[in-house]
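In the part that follows, the structures are each spelled out as structure tokens.
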Structure P
Amino acid sequence: MDHKFKPESLMMSHGYKPELSEGAIKCPIFQTSTFVFKNAREGKAFFEVAYGKRELLPNEELGLIYSRINNPDLEILENRLCLWDEAEDCAVFESGMSAITTTMLEFLKPGDLLLHSSPLYGGTSHFISHFLPSIGVETLGFHPWDTEADILAKLEKSGKADKLKLVYAETPANPTNDLIDLEMCSAIAKKYSTEDKKVRLCVDNTYMGPLWQHPLKLGADLIVYSATKYIGGHSDIIAGAVLGNKENMTRIKTLRTFLGNMAGPWTGWLLMRSLETLKVRMEQQQANAVEVARFLNDHPKVKRVNYLGLIEKDSPQYEIFKRHFSGTGAMLSFSIDGGEEEAFKFLDSLKLIKLAVSLGSTESLAEHPKTMTHAGVDEEHLLEIGVDDSLLRISVGVERAADIIWDLKQALDAV
């Protein structure tokens with residue numbers, strides 16, 4: 001009898017054959033730089049496939065050559081990550097930024113135009129605003145409140161619409177939780193695609209993935225993750241991932257081979273460990289975040305809470321939320337009465353929640369976006385997107401919700 005198991009049921013076993021590793025129930029750490037070929041012809045065949053000189057034959061598996069090209073821990077991890085987003089292939093990197101930058105460098109060349117959403121994570125924003133222009137790549141931003149007609153008008157007004165090569169969206173946006181309509185972005189990418197030039201849509205799904213949003217089903221060509229966050233989930237690893245179809249991923253993996261920024265076997269093993277508890281962790285974090293958001297929303301010293309569970313039901317953002325998401329997530333930001341002094345007093349008064357950047361881990365974290373994660377973003381742009389001195393960001397962990405709320409209350413009382 002055939003049965004299709006859910007991803008959370010396959011995270012302990014998919015892609016791993018215990019009989020190839022002395023029957024070990026868990027995949028060992030293949031801490032090796034190179035692999036021995038049975039004979040010279042096998043070595044030749046492996047390199048032919050690895051360097052794209054030919055496709056895999058029926059029933060032929062990609063052979064192991066060198067850990068910069070492939071490693072069992074990475075291959076099994078990449079196979080398992082594909083299950084959540086139903087992607088054809090995946091590439092894992094040593095950081096989220098290396099996943100993002102490798103993708104952009106592969107699909108953008110001097111003279112091309114990148115259309116991107118805003119706000120973005122500070123590191124991504126800095127790369128787009130400062131590095132890409134230095135190599136001749138043009139960039140054009142749009143806001144969550146822009147309609148498709150607004151974005152098309154911006155493209156045409158720029159005089160560079162015919163140069164559009166990549167659309168990049170981060171949704172929900174870091175740190176404001178603004179939503180971007182991915183189906184709209186996909187339509188824009190298709191509008192400017194031609195037989196000779198494919199315009200791709202790449203989505204940073206770190207805030208909600210791989211559980212609560214699946215961009216490939218909404219028209220995206222590529223998904224990028226900071227796997228440091230929910231996928232890793234324990235604040236003990238730095239990693240990134242890209243997912244998409246075979247054609248796009250072959251290009252990304254080829255560039256990864258020559259940039260040398262793939263993850264190592266220890267990173268791969270740790271991420272496999274984390275995938276086993278991903279769903280239960282994220283569900284607990286979301287349940288806690290719902291209670292935390294309600295508390296903050298009712299507190300007299302809080303001006304505004306940005307949380308997907310509090311979006312007004314008659315707003316365009318709610319319409320996007322209903323189409324795109326299966327959950328409300330565990331990330332929120334809020335504006336405190338006052339400015340930097342009050343925000344810092346709140347952060348310095350926390351006892352259980354840790355004052356640190358990053359997100360998606362088992363412990364709750366709080367930070368001040370304007371002076372921390374988004375310190376490299378131009379101040380004028382920060383104010384435009386709602387990142388001011390009063391904004392604080394919280395990543396809700398797996399602690400008891402009542403304890404998190406107690407800590408928030410006493411820290412607000414101290415302001």
Structure Q
Amino acid sequence: MVAVATAAMPARLPPDATPAVTQRRADVEWLKVVGALLVFLVHAAEPFNPWDSWHIASPERTKWLGEVVLFLAPWIMPLFMMLAGESTWYALARRSSRAYVRDRLMRLALPLVAGLLVLVPPQVYLERRLKGQFDGSFLEFYPHFFDGLYPRGNFGWHHLWFVVFLLVFSLATLPLLQWLRTPTGRRTMARLAAPCDAPGGLIWLVLPYVAIRIAIEVVFPGTPPLSADWSDRALLLPAFVFGFALAGEEGFRRALDRCWQAALVLALATSATLAVWGWPGYLLDRLPQPNSPAGALLWGGYAFGAACWLLALLGGARRHLDVHRAAALRLGELVFPFYVLHQPIIVGFAYVAVRAGLGIVPGFAFITAASLAATLALCALVASSDLLRPMFGLKPRSAAAARQP
């Protein structure tokens with residue numbers, strides 16, 4: 001999904017560097033591909049999610065698709081942020097700080113601006129049309145896109161919020177990341193990894209996520225719905241930094257290899273518990289009171305499950321998905337344009353489905369199949385055009401081919 005989630009090792013490394021791999025790992029690329037498809041699934045399900053208010057909302061809703069969103073919401077975006085952090089280790093190994101900043105601006109800021117101007121306005125336009133808030137053409141609506149902030153106004157990041165977060169994290173953490181690459185920083189990471197690499201180390205790997213989530217509930221109670229609140233996104237920064245440390249410290253990787261199976265069992269148990277809790281009645285009406293023991297238990301468990309899924313997926317991928325590397329690299333390159341393109345396409349087909357009165361099953365099937373086909377076709381067009389590639393975070397084909405090890 002993200003432009004920085006590629007793990008190519010440099011030809012020369014600092015004397016203190018002891019890299020985990022010497023080339024881009026297929027497991028990282030496969031995780032990106034699978035994750036992008038799961039994000040696509042979430043957004044295809046959103047028109048029928050009874051617990052969320054999306055751009056296009058069908059009058060017919062189903063808890064089954066709501067449960068799909070509830071299952072993926074705690075961990076899918078932190079997974080991408082963790083992969084981005086892991087890849088940033090290797091990006092800084094082969095670039096100066098100035099070159100790194102320039103690369104992040106070109107591969108994140110440029111697509112962000114292009115997406116805000118071209119891909120976000122149609123989503124808001126179709127939403128306003130469906131809700132009867134605007135009845136003119138898109139060209140007539142476009143100047144109004146800049147009127148106020150969404151949802152009262154029209155301007156907003158929408159699905160590009162992740163690109164904003166990634167860009168900010170990539171630049172704001174640069175002094176910390178550069179320090180972690182020094183001998184002192186590497187010794188610090190080794191000390192932090194030591195308890196994680198011991199028996200019971202899983203506890204130390206998940207504890208930061210749980211502590212952050214509970215602290216937010218205590219200090220800033222009364223958070224918004226599950227899948228979109230800012231406090232859930234507060235888990236993204238530690239995920240990014242941990243991904244960076246995972247690439248740089250062998251102790252964290254040994255801990256991951258040791259505990260991923262236990263983490264998978266706990267992740268499945270936590271998700272099953274969350275699904276059972278979420279099913280009866282209207283979920284948002286049953287959220288615990290702010291700053292209550294029940295709230296701390298819910299959000300702590302939510303973060304615990306997210307951390308366990310991250311560890312299980314990263315460790316399981318390291319064990320089983322470092323295969324078919326050439327295919328992984330080709331598909332992994334398309335993940336970022338896939339992410340940038342998929343939501344406006346889904347919104348368009350969802351608008352058609354809802355206006356046509358399609359029911360839940362035919363509507364969801366139509367939205368999924370049509371949107372996936374259109375997104376993949378546009379990704380292929382972007383990948384084949386040196387004019388479009390920079391607008392979607394991709395380097396020109398000649399430069400991309402030169403980077404293939």
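Each reported figure results from applying straightforward, stated rules to the coordinates on display, with no laboratory input. Only a predicted model underlies this, so the values are computations on that prediction, with no experimental measurement involved. Cβ atoms are built from the backbone, for glycine too; each structure is taken alone.
Given a value of 3.6 for distance in nm of label points 7 Å out along Cα→Cβ at positions 45 and 117, calculated from one of P, Q, which structure does it belong to? Of the structures listed, the value fits Q. To test your reading of the models, identify which of P, Q gives -11000 for helix-only ellipticity at 222 nm (-39500 (n - 2.57) for each DSSP H run of 4 or more, over all residues; to 500) when calculated. Of the options listed, only P reproduces it.
Where does the value 72, 55, 43 come from, among P, Q, when Cα extents along the principal axes in Å is the thing being computed? Label of the source structure: P.
For mean count of other Cβ atoms within 10 Å over residues 101-108, the calculated result is 21.9, so let me know which of P, Q that is. Computing mean count of other Cβ atoms within 10 Å over residues 101-108 on every structure in P, Q gives 21.9 only for P. Quick one: relative contact order in percent (Cα under 8 Å, 6 or more apart) came out at 28 when computed from one of P, Q, so which one is it? Among P, Q, the structure yielding 28 for relative contact order in percent (Cα under 8 Å, 6 or more apart) is Q.
Could you figure out which one of P, Q the value 6.7 for distance in nm of label points 7 Å out along Cα→Cβ at positions 37 and 301 was computed from? Structure P accounts for this read-out.
Among candidates P, Q, the computation of FRET efficiency 1/(1 + (r/R0)^6) of positions 141 and 333 (r between Cβ atoms, R0 = 30 Å, to 0.05) that gave 0.90 used structure P. Starting from the value 0.35: which structure in P, Q was FRET efficiency 1/(1 + (r/R0)^6) of positions 285 and 357 (r between Cβ atoms, R0 = 25 Å, to 0.05) calculated from? Source structure for this number: Q.
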